[in-house]
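What follows is calculated from the coordinates using simple rules that are stated; it is not laboratory data. Predicted model, so just to flag it, every value in this text is computed and none were measured. Cβ atoms are built from the backbone, for glycine too; each structure is taken alone.
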Structure P
Amino acid sequence: MTRYDAIVMGAGQAGPGVAGAFAADGRHVAMTEVDRVGGTCLNHGCRPTKALRASARIAHLARRAGDYGVRTGEVTVDFAAVMQRMHDMIDDMRAGITDWLAGEDNIDVFGGSSVLEGTSDGVHRVRADGQLLEAERVYIDVGARAATPPIDGLDDVDHLTEVELLELTELPSHLVVVGAGYVGLEFGQMFRRFGAQVTVLAGGGIAAREDNDVSEALAQILTDEGVQIVHGRAARVSADAGGGVTVDTDGGDQVSGSHLLVATGRVPNGDRIGADAVGLALDDGGYLRINERFETSVPGIWALGDVNGHGAFTHTAYQDTAILLDESRTVEGRITAYAMFTDPPLGRVGMTEAQARDSGRSVLRTQLPMSSVSRAVLDSETGGLMKILVDADSEEFLGATFLGMHGDDLAQVIGTAMQAGVRYPQVRDALPIHPTAAEFIPTLLGSLEPLD
């Protein structure tokens with residue numbers, strides 16, 4: 001048994017920062033990782049998908065070159081080269097983290113699975129890669145995994161999650177996507193741009209958590225590019241004679257394709273770390289219960305990143321470390337902005353219209369189609385809309401949605417104002433740069449009207 005000052009379970013976006021900070025203070029740290037360092041984001045999430053998105057966008061723009069007066073020949077996509085470009089980038093990034101951890105004298109890295117085995121006298125025991133480790137402080141950063149829905153026949157057919165999809169070397173002829181959330185729509189659009197036929201089964205609707213007008217605008221963008229949307233839930237899956245897969249929906253539709261991507265959400269990995277052995281409390285969703293300082297129900301154990309239920313994004317996990325290391329901060333004060341990286345992207349922060357109506361507040365709304373934004377017109381990228389919600393009495397920002405060019409960055413403008421407590425008149429009266437998409441934020445805030 002080896003004693004450490006701290007054990008960090010998981011090398012995602014939160015764990016390495018914690019381990020590095022402790023090691024810099026001279027503390028001896030054990031870090032465990034069941035798969036590859038970097039977590040979901042680096043290995044099969046944000047970064048590889050954005051590398052693929054870049055290639056898909058170039059292909060899309062090349063096909064549209066004539067719209068800009070540029071003449072090209074036939075546009076084809078070398079899918080294997082696209083995938084290799086992505087893998088080369090990710091391998092380099094992962095190697096950087098691996099080399100850094102290996103070079104830290106005060107950090108020992110253990111591969112393979114790691115589980116909590118018990119606690120006595122305030123000392124926690126973790127078995128990692130067959131070795132027993134102990135420390136008074138344990139930080140859990142084990143993330144989440146793709147959910148497997150209870151679809152009849154799913155276990156009997158070959159199907160993909162985002163992990164397996166990123167290992168393909170040949171382009172599917174027809175990708176059927178079960179799920180119309182962020183993962184499903186991003187991959188659906190990308191693979192359509194690569195040249196695959198794509199069908200999305202949107203049982204709960206396109207981006208169902210968004211307002212109806214946002215979902216409808218996003219659906220129009222996708223269908224204009226040839227993505228087929230079927231409004232039905234997958235009820236049964238079966239293999240077909242040609243080696244592909246057939247999906248029957250609860251609405252009576254039947255869709256057949258060469259490959260099946262299941263993108264119906266994620267579940268936390270709190271059930272895989274021996275939580276019962278030390279009495280860790282989980283909520284109804286399987287997330288580790290924490291307080292505002294990431295402390296779990298067991299003294300001396302903290303939970304960071306996706307497994308704690310306080311954000312399911314790279315940036316929230318990364319910030320968990322910063323908050324943890326600064327005793328003056330808590331997670332309760334965080335304003336979370338996020339984006340879906342379709343093209344154009346959907347940037348979101350705060351309340352939707354439905355949530356604002358339910359809040360009981362006096363709400364003002366302002367909205368503008370991207371076709372009225374001069375920069376979008378100049379760039380011939382007019383799909384989408386902008387929307388901002390404010391409190392009529394306090395003048396606080398309540399939320400914002402930006403579906404359109406630079407929507408991911410625009411959401412951060414309002415998110416920063418919300419975090420800083422800036423009232424909307426101050427943003428309305430700011431001088432914007434022309435011509436940008438952001439210049440229309442002051443314009444929007446000058447035309448607020450009561451929310452019906």
Structure Q
Amino acid sequence: MTPSGEIGDRAGVGGPAPFGRPALSLVWTCLAVGALSTPFPTALGFDPWAWLVWGREVTALELDTTAEPSWKPLPVLVTTVASLTGDLAPTMWMAVGRTGGLLLVAGVFALAARTAGPRAGLVALAPLVLTPDGEPRLIRTIVEAHSAPIDAALAVWAVERHLAGRPGIVLALLTALGLSRPEAWPFLVAYGALVWWWHRPLRPAAVAALAVIPLLWFGGDWWGSGDPLSGAASARVGDDTAIERLAEALGTVGAIVVIPVWIAAAVGVAMALVDRDRVVLAVAALAAAWSAVVVGMATLLGYAALSRFLLPAAALACVLAGVGGIRAVERFGHRRWTMTAVVAAVLVVSAPQLSDRIRGLDDVASEIRARALLSEDLPDVLAAAGGPDAVLACGTVAVEGATLLLPAVAWELDEPISAMRTTPEDGPVVVFLINGAVQDLALLDSDAEVRTLAQSLVWSIHAVDCDTGSG
């Protein structure tokens with residue numbers, strides 16, 4: 001048998017380091033802060049609301065995954081448990097999602113600090129808030145409890161725990177990641193083979209990990225839609241050629257971090273090549289490999305290469321930048337004028353990009369506030385309209401001008417997402433409208449009877465050609 005720390009040495013990416021208790025403290029701190037953050041006003045994103053609906057359907061044995069988004073097992077496992085708390089389920093997922101985002105921040109710091117000290121960890125965190133695209137949306141994805149920060153946290157902590165010589169934890173983290181992102185499957189297979197070869201006590205866990213992925217991923221979608229590949233089909237986008245998809249995907253990869261991060265990361269990798277630092281080179285290889293898988297899936301299979309899918313690579317790039325920046329200062333700090341000139345030149349070249357992303361933070365904050373208002377007002381305006389029974393008495397429900405809230409409406413009505421419409425249809429229908437949105441009601445038959453059931457600061461609910469018994 002192999003000691004638990006030795007697998008890291010044999011894998012060629014380092015061995016255990018005395019970081020176990022601090023790492024555990026970081027995890028508990030993130031859990032506490034994530035739970036305490038839930039009273040702050042905000043809205044869940046489209047996908048989290050859908051996962052909540054699916055979790056409730058799983059407990060009722062009535063899963064329906066025929067509507068967007070595409071199926072993924074990990075968040076639904078969590079929301080299935082959360083659904084047992086009834087109306088508290090959204091709050092519970094909010095706590096989980098925000099904890100995942102905080103764990104990403106903690107993991108980037110921990111991995112960079114393990115590699116080049118706490119100062120590298122702090123440097124790595126600075127550009128993280130400007131990822132993974134031009135808006136930039138990391139903060140929004142954390143606040144709105146999306147799964148992308150959770151995915152990136154699982155990836156970063158898997159690397160950090162491997163360096164700590166904890167292959168069992170790494171296997172668990174990669175399994176969880178594989179239940180959320182198909183890009184993780186090659187990494188899970190590779191690590192499972194590594195564990196099988198060098199750590200016999202974990203062989204049953206490796207087999208179980210590789211078995212649970214297809215069981216829950218394809219089995220869950222089969223149950224919910226009647227087709228085990230339904231989610232895979234719905235995830236394919238556009239009719240672009242492979243060359244066009246490749247170019248777009250590579251452009252997305254190039255934009256996941258700002259220019260100074262790429263430069264500092266390149267410096268760190270260059271010094272690692274000279275110093276034969278296997279840890280830094282392995283981190284760089286993992287970031288490149290994850291990006292390659294995303295690009296390959298987009299090019300060859302037609303899946304979207306969205307920036308949030310590349311967040312694990314962006315986080316590792318920030319780690320490399322922190323390590324590279326600190327080591328460059330340590331090695332060349334005596335050449336102050338040269339270092340100052342280089343840093344100034346990099347900042348001048350990247351100033352437009354940095355300025356755009358920094359200004360984008362204010363736009364992100366505005367989006368968060370706007371969506372929070374919509375989400376918070378929805379239960380009240382629904383109650384004013386007579387509640388779910390009155391609305392559903394009409395037979396059909398449409399959500400116009402706020403399709404991101406469509407699964408939230410499904411949650412409030414206790415209906416499957418597939419029962420919701422994005423535009424009104426002929427015949428009896430109840431329409432949820434954002435005030436000031438394009439009034440598709442005008443597109444209906446001019447003889448249609450339209451009655452306003454309820455109206456609030458941001459929402460209005462209208463009954464068309466039906467008597468809901470309200471108003």
Structure R
Amino acid sequence: MRYQPLNPELYKLNRSRFARKMSADAIAIFHSNDLMPRSGDTYYPFRQNSALFYLSGLDQEETVVVLFPDCVKEGFQEVAFIKRSNEFTAIWNGPKFSIEQARAVSGIDKIYWLDEMGPILHELILLSKRIYLNLPEQDRFYTEVAGRDQRFAKEMMERYPAHKYHRSAPILKKLMMIKSAYEIDPMREAMRITGKAFRRVLEFVKPGVTEYEVEAEITHEFIRNCANGHAYEPIVASGINSCILHYTLNNKKCHEGDMLLMDFGAEYANYASDLTRTIPVSGQFTPRQRAVYDAVLRLLKSARQLLVPGITLEEYHKEVGKMVESELIGLRLLDTNDIKNQDPSFPAYKRYFMHNISHHLGLDVHDSAHRYDPIQAGMVFTCEPGFYIPQEGFGIRLENNILVTDNGPIDLMADIPIEPEEIEELMHAEVMNDV
């Protein structure tokens with residue numbers, strides 16, 4: 001890992017919060033993600049299971065964390081099992097955590113090698129009455145690929161059928177959507193790196209560059225600043241491509257007069273950032289581009305002020321919808337008849353603004369959360385309005401990351417250029433330097 005280890009007090013706090021939500025005499029078991037085969041004998045880069053990382057900070061494959069708050073066996077309330085390294089694996093792949101290193105990173109005292117887990121875990125399970133299993137539960141995502149936790153769940157239910165089984169995800173969602181100060185720090189660092197990458201792009205972009213060259217500039221800045229890499233597949237979309245919400249081909253040339261939409265974010269210590277900026281390739285907005293940009297920027301500024309404790313996301317999105325209608329009428333993309341005659345289940349503004357304006361952010365770019373709970377202090381949201389106008393050949397989206405507090409929302413990306421005058425000034429300054 002490139003990043004500096006986070007304060008182990010974060011993981012101690014998270015484990016204690018999770019333990020307080022568990023039923024009596026219950027054990028909770030968490031596995032690391034698999035190494036995913038890429039092709040031949042190679043793997044995709046490893047990315048740790050968010051739940052296991054949240055509870056331990058152990059950023060390594062073949063890791064298991066066990067929580068058993070009511071365990072009668074002294075010292076076994078928290079246990080972790082890690083991969084045993086040897087001379088062969090150290091030569092080929094580098095050393096893994098030692099027992100002492102895993103203890104220092106996680107704050108878990110009882111650390112064993114993974115090949116010692118069988119009899120230890122068996123005894124602990126027999127001392128328990130309930131087993132919490134960690135299964136992927138994204139309500140808007142389903143995959144047929146079964147991970148290690150899912151395979152383990154099937155094995156447990158067959159081997160220990162008399163136990164009662166519970167889901168860890170509902171507890172984790174409640175906890176993970178409220179960020180502690182320990183978590184805000186790495187998120188801020190991810191955003192700082194993302195901001196540096198955007199400033200680099202402003203110096204680089206001009207007519208004739210390709211989308212993939214822009215992506216390369218972003219990636220360069222991420223890696224040189226100790227980010228894990230991209231928090232998600234970056235979108236670098238010029239011209240009409242900016243109207244494709246999840247465009248990731250990034251293979252076209254940027255032309256004079258194009259708008260360039262970039263949606264990217266660094267991941268630092270497994271915590272995500274999520275930025276979107278749209279800039280004129282030539283360094284100067286046309287009057288129409290500027291009008292649409294100003295409308296989207298007004299939406300971002302107004303919408304982020306609604307991210308306060310007590311409001312639900314559903315209420316928030318409805319309020320934002322009214323603002324969107326007003327801006328689209330101002331841009332002459334809708335008129336009052338469109339609003340009057342619209343289908344309530346598919347508002348007229350959805351022709352130009354198809355997605356919701358916010359989602360939870362944390363260890364995942366679409367973070368674990370109970371989406372129907374009221375907004376609370378400590379939550380971090382994206383705020384990303386956008387208008388997509390294919391008939392005019394461009395779309396504009398802007399996105400910052402917002403921390404909810406009891407004293408009002410805090411824009412964690414407030415220092416990243418977004419005002420159109422500043423964008424033009426920074427791009428024009430680079431053009432002048434090239435002359």
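A few comments on the model shown:
- With distance in nm of label points 7 Å out along Cα→Cβ at positions 46 and 70 derived as 2.9, matching label from P, Q, R: P
- Read-out semi-axes √(5λ) of the Cα gyration tensor in Å, for residues 206-421 alone, computed value 44, 25, 16, structure in P, Q, R: Q
- Among P, Q, R, structure where helix-only ellipticity at 222 nm (-39500 (n - 2.57) for each DSSP H run of 4 or more, over all residues; to 500) as derived comes to -11500: R
- Looking across P, Q, R, the calculation of distance in nm of label points 7 Å out along Cα→Cβ at positions 198 and 398 that yields 1.0 traces back to R.
- When mean count of other Cβ atoms within 10 Å over residues 310-317 is computed for each of P, Q, R, the one that comes out at 29.6 is Q.
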